[in-house]
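Novice: Just below sit the structures, each encoded as structure tokens.
Just so it is clear, none of the values below were taken in a lab; they were calculated from the coordinates. Computed from a prediction, not measured in an experiment: that's the story for all the values here. Cβ atoms are built from the backbone, for glycine too; each structure is taken alone.
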Structure 1
Amino acid sequence: MVIFTTSAQHAAVNSGQFDYYSWFPNSPLQLRKAPPTTKGLVTMDTILETLPNIGDTVAFIISSLVLCKKYMDSVVLGSYPEERFCEPAAKQIIENFQKELSSIEERIITRNASLDVPYCYLQPSEIENSVSI
């Protein structure tokens, strides 16, 4: 459970933030007025008065960019740059895990090929070994 939470679940929740929050009407993190309660009465002025101002919008976009930025020293799930396992059984487990991740990657790529908006955040090559913000 801990490994899933700090790798795949974190990637699912965190990685797409900039993709979705950078277009702030998609999901504004703040509204300056209450949402309308009656259909058909909203004008462009109402929308502009309700959405966050430019300064707040920029702050939200920058925050989402920082939260999902990939760092140069990130380590992909299943990769171990420092060889810490020398026992044959441990090496075999890692090799099997990497093969399974590769198979999952192929299935996700195949599935995404037919989607208008592919969901890439759970491709093993996009998941880090641990949380790094």
Structure 2
Amino acid sequence: MKPVLVDTDILSMFFRNNPNVVAHFKAYLSQDEKINFSILTYYEILSGLKHKNASKQLDLFWEFVESHTLLPLTEESATISSDLYATLRRSGTTIDDIDILIAGIALSNNLILVTNNSDHFNKIPGLEIANWFTDPVISA
């Protein structure tokens, strides 16, 4: 299985114990040691939990962070993201900056982006997408 980058919506569903998403995590982790997630997803999850004062969920999130791979925004991923932004804007398509940056991180690391936000991310050329919320789970 090609390595993945888990988007914020899917990671949030994992923490809410969505059965299909949890099953995908288990299937993936049976073949790979760690889940990749971006610094932007880290920010989005952390800010949401802090806003809600969700201390139990924060503890679970910290455990997750310690066990998995947090990918930074690098010069390469920022450059890819800026190229995507320019291409999309010239064609009249707008996507949130955070989503473009997440796509740049996925592309620069040659990762499949796992998201339920297919409508946004399908507009990005060359980005491979999976949806662990709707896709059936294929066991190893």
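Novice: Quick one: relative contact order in percent (Cα under 8 Å, 6 or more apart) came out at 37 when computed from one of 1, 2, so which one is it?
Specialist: 1
Novice: Moving on. Among the shown structures 1, 2, from which was the value 2.0 of distance in nm of label points 7 Å out along Cα→Cβ at positions 67 and 115 calculated?
Specialist: Of the options listed, only 1 reproduces it.
Novice: So distance in nm of label points 7 Å out along Cα→Cβ at positions 75 and 91, computed for just one structure, reads 2.9; which one of 1, 2 is that?
Specialist: 2
Novice: Compute Rg/Rh (Cα atoms, Kirkwood Rh) for each of 1, 2 and report the one that scores greatest.
Specialist: Result for Rg/Rh (Cα atoms, Kirkwood Rh) over 1, 2: largest is 1.
Novice: Which of 1, 2 yields 1.7 for distance in nm of label points 7 Å out along Cα→Cβ at positions 43 and 99, as computed?
Specialist: Source structure: 2.
Novice: Another one. If FRET efficiency 1/(1 + (r/R0)^6) of positions 11 and 123 (r between Cβ atoms, R0 = 25 Å, to 0.05) comes out at 1.00 when worked out from the coordinates, which of 1, 2 was used?
Specialist: Among 1, 2, the structure yielding 1.00 for FRET efficiency 1/(1 + (r/R0)^6) of positions 11 and 123 (r between Cβ atoms, R0 = 25 Å, to 0.05) is 1.
Novice: 2.8 is what came out when distance in nm of label points 7 Å out along Cα→Cβ at positions 3 and 27 was calculated for one structure; which of 1, 2 is it?
Specialist: Value 2.8 for distance in nm of label points 7 Å out along Cα→Cβ at positions 3 and 27 corresponds to 1 out of 1, 2.
Novice: 1, 2: which one has FRET efficiency 1/(1 + (r/R0)^6) of positions 35 and 107 (r between Cβ atoms, R0 = 25 Å, to 0.05), as calculated, at 0.90?
Specialist: Structure 2 accounts for this read-out.
Novice: Now for a different question. Supply the structure label, taken from 1, 2, corresponding to helix-only ellipticity at 222 nm (-39500 (n - 2.57) for each DSSP H run of 4 or more, over all residues; to 500) with the calculated value -13500.
Specialist: 1
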